[in-house]
Structure 1
Amino acid sequence: MSVDDKAHDECGVVAINNGDAPQSTDAARAAFYALFSLQHRGQESAGIASADGRRILVRKGLGLVSGAFSEDDIESLTGSVAIGHTRYSTTGETSVRNAQPFYVETMHGPLALAHNGNLINAAELRRGLLERGVGLSSSSDTEVMVMMLAAAQGADWPERIASCMRSWKGAFSFVVLTKDAAYAARDPWGFRPLCAARLPDGGSAAASESCALRTLGCDSPADVEPGRIVELGPDGPVARGGVDAAVRRASCIFEYVYFSRPDSVWNGVQVHEARRRFGAALAREAPAEADVVIAVPDSSISAAIGYSQASGLPYDEGFAKNRYIGRTFIQPTQALRDQGVALKFNAMPGTVRGRRVVVVDDSIVRGTTTGPLVRLLRDAGATSVHVRIACPPIRHPCYMGVDMGGSGGLIARRLSIEGIRESVGADSLSYLSLDGMMLAMEKAGYGGNGFCMACFSGDYPLDIGGVADKNGFEVV
C-alpha cells in the first residue's frame, strides 16, 4: 500500500571483490551493507550472488534488504567476489522470478547479472531470443541482457560485454559476476549513475551511488564513465575497455531532483548542493509573502533549506512523516484508506498555526498527494499555503528506467499551472524553470555535457518507438 505521488527509480546495483580467501563470506556481507545504503532506490526485492572460483551462489527475496536475507543466507554466499541488486520494477511485475541478479550457466562458465535502468529496445531483443529458441523464465529486460551475454562472441568477458552493449539501447548501468571475477559497466549515454573505488583494506567495489561505497569505507569513489567497463580487481578497479561514449550525453536530471541520496556525489556534484541551489533559484524566481518555509520530507529538505536561505524566511519542520507506511503488507480498512496522506504525514501545528507557509516539494507527478498536504496544513491552522516545486512541471513519461506512469496520469500534462493550483487548493503555486534548474546545476559545479530532461521537455535522447509498457512482457 502506498500513498506516494512520486516517481520511482528502478533499482540499485553493487559489485564487490574483497580479494579475500574463496571461502570467505566478506564479499556477500559487504554487498549486503552496500545494498542497505541503496535501499531508497527500490523496496520490492533484493538479491546477492557470490562466486568462489568454481560456482555462483544466489539468494533473492521480496521486500526490503533487511528482510530479504537471513544470517544463514549471507553465511552460505561464499566467495571473494559478489554482486547485488535492490529493485523497483520498471519492466515486469513484482515477483521473485523477476528479482535480480539473474543467473545462467553458459559455455564459458556460470554468469550472473544485475541491472539498473531500462532497455527501450527490450521487446525487439526479447523477440529475437525467442525466435532463436532461447527460453525465458521472467518478464524482465534484465533476463534478456543476461541471455544475450551468455551467447555473446568474444575472447573474454569484457569483449562479450562490449559486444552486447552495442546492441542495447537505453539506460543500463549493470554489474556482471563470473566464477572468479566481477565487472561494472555503464551505457554510452550515461543515463544512470555508477561509481567504483578501491576498498580500504584491498579489493574494490562498484555501486549505483557513492554513498554505498562510503559506507564500505572507500575514500574516493569515481564515476564509471559512459560506455566504460571496469573490472573489480583485488587491488582496485581496472579499466577493461567498453564502447564509444555517445556524442549526446544524457545523465538523468531526476537523480538530482529526487532519487539519489543527498550525500551522494555524481558528475562531480553533491546531490544536496544541487538541491539546495534548486531551492535558492526557486526563491528568486517565485518569492512569496510568508512567515516560514517547510519541506515535504525527506527528499525536499535540501531544496527547502535553499529556498529559506535565499528568501530570508526561517526554515522549520512542518510535517512529521511515518517512513514505514509504504512498506507494510497489512492493508488498511477502507476508512483508514480514506485518510490517505494522513497515514503518512501529520502537520505540526506549532510550526504552522497562524502563519503564512511556503511548502517546498521536489516534484508533483500525479497530483494525488499535494492537495491533501495543503489541507493538512490548513487544518493545522496555516493562514495561507504557497506551494513551491523545485523542478519544472513533469509533462512526459520516462522510458529510461523511471516509473512515472503513463502520460495520462501526469497532472501537468492535463492541467495548466493555474489549474493545478486550483486542484490542490494552494494560495499560490510555482515551479522552478528549466533554465533556472540548469543554471543552478552550473553553480553547483556541474561541468558535464548533457542531461536527459525529457520528462520536462519531451526531447528524448533516443528514439522511443517500440518501447514496451511496464508489464508488457507478462503475456508473452
Structure 2
Amino acid sequence: MGEAAAETGAPEIHPLGRRFSLSALLRFAFPTIFMMMFSGLYTIVDTVFVARFVGTNALSAINIVTPVINIIVGLGTMLSAGGSAVVARNMGSRRNREAGENFSLIVLAGVITGAVITIMGLMFLEPVIRALGASEVLLPYAKDYLAILFLFAPANMLQVLFANFFVTAGKPGLGMGLGLAAGLTNALLDFIFIVPLGMGIRGAALATGLGYLVPAAGGILFFFHNRTGGLRFTRPRLRFRVLGESCFNGSSEMVSQLSAAVTTFLFNRAMMSLLGEDGVAAITIIIYSQFLLTTFYIGFSMGVAPIFGYNYGSGSTAQIKRLLKICLGFIAAVSVIIFALSELCGPFLAGMFAGNSMRVFTIARRGFVIFPFSFLFCGINIFTSAFFTALSNGKVSAAVSFLRTFVFLTAGILTLPIFLGVDGIWLAVPLAEAGTLVVSVFFLRKYGKPRGLMCDPDRDNRIIPSG
C-alpha cells in the first residue's frame, strides 16, 4: 500500500524539491563537499607517507600506474553520475519502484565490472605497467602497488557508486560519515603498514584498498536495510536502456577520467624525458595537490547535481534557472580564493613530499608558481559538466569534459614544452582550463534560458535547445 501511495498518491515535498537559497545549497552539499575534500586530504597523506618513508621513486611509481586507477574510478563515476541522474528523475516523476529497480541494476553492473577488472588486471599486470612507461627502476614498485589495488577493484567501484547515490537518496550525511571513516582507516593503516611493519609500497596499496571497503560495506548495509520509503535495493530488472542512458549521461565523467589517464601518461613521459624520475615525482606532487584543491568544486557539483536532476524530472525549469545563477556566482567567488591559497601554500605542499634540499622539491616549487592559475577557471568547467549530466544532456557534458581534460590539455603537453621546456608543462593546464571556460560559457548561455530547459519527464528526457 505504501508503495502504491508513493506511486499514485498526492505529491509530497521531497527534500530535493524544496526551494534552495545559497546557504541551503551549501548545507545540503556540505557532506559531499566535506567527503570529497577529506578524500583529497587522505590521498595526499597516502602519497606523503610513500614519499617520506619509502622514497620518491615509489611516489613516481604510483603516478605511473595512476592511469589504471583513473579508468576504474571513471567507470564507477560514469555509472554513478549518469545513473543517479536517471534515478533522481524517476523519483522526481514519482516512479519510486522503478527508481529502486534501476538503482539496483546499476550497482550490480558496477560490481560485475569491478570483478572483470580484477581478473583481467592480474592476468596482464606487467605488460600493462610496461606499456605505461615504467622504467626498470620503477617497475618493481609499480607491480607491488597495482597488483593489490586490482584485488580491490569491486570495492573501489562500489564506494564511487555509493558516493553519488547517498546524495540521491537524501542521505549525504551518511556518505560523509563513511567517507570520513574510510579516510581515517586509510591514514591509520598507512602509518601502521609503512612505518612499524615496513611493508613499503605494498602497505600503502593495502591501506588504500581496505579504505575502499568501508563505504562499500556501509552502502551495502544501508541500501539493503533502508525501509524509510526512500531509495533501497530491490530485485533489479534488466533494462539495457537504463544502462545505456546511465553510461551516456555519465560519459562526461568517464571521458574526464579517461582523459586524465591519457594526460597523466603524457605528463609522465614528458617529465621522464626532460628530468627523469625526479621529474615524474614532481609532476606527481602537482597532480595530487591539484586533486586536493579541486575537491571543493567536485564535491559542490556532485552535491547539488541531484537537486537539478530532481527539478528536471518534475519540470521545474524556473527553479533550475534560479539555482544555476546562484551556483555560478558562488563558484566564481570561491575560485579567486582557491587561486590565492594555492599560490601562497605551494612551497608548503611541495615540502610535504620532499625535503627543501631535494631536486624534486625545487622542480615542484617552480610548478606551483605557474600551475595555480588553472584554479581561476576549472571550477566553472567542473560544475558545467556536472550540471548537464544532471539534466541528462550527456552530449554537452561529455563535450565540455573532453575538451577540458583531453583536447586542450593534450595539445598543450605536446607543443608547449618544445618552446618553453618544463615551464610549458606547468602552463598546459591553465591554458586548457581557460580555453574550456569559453566553451562552458557558450553552452550555459545557449541552454541556460528557460526555453532551453523545457522537458516533459514522461515523454522527452532531453534538454530542448532554446531558440
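No lab work stands behind these numbers, since they all come straight from the coordinates. Keep in mind it's a predicted model, so treat the numbers as computed, not measured. Cβ atoms are built from the backbone, for glycine too; each structure is taken alone.
Key figures
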| quantity | calculated |
| --- | --- |
| Structure (1, 2) behind the derived value 1.00 of FRET efficiency 1/(1 + (r/R0)^6) of positions 320 and 360 (r between Cβ atoms, R0 = 41 Å, to 0.05) | 1 |
| For helix-only ellipticity at 222 nm (-39500 (n - 2.57) for each DSSP H run of 4 or more, over all residues; to 500) computed as -28000, the structure of 1, 2 it came from | 2 |
| Relative contact order in percent (Cα under 8 Å, 6 or more apart) - structure with the largest value, from 1, 2 | 2 |
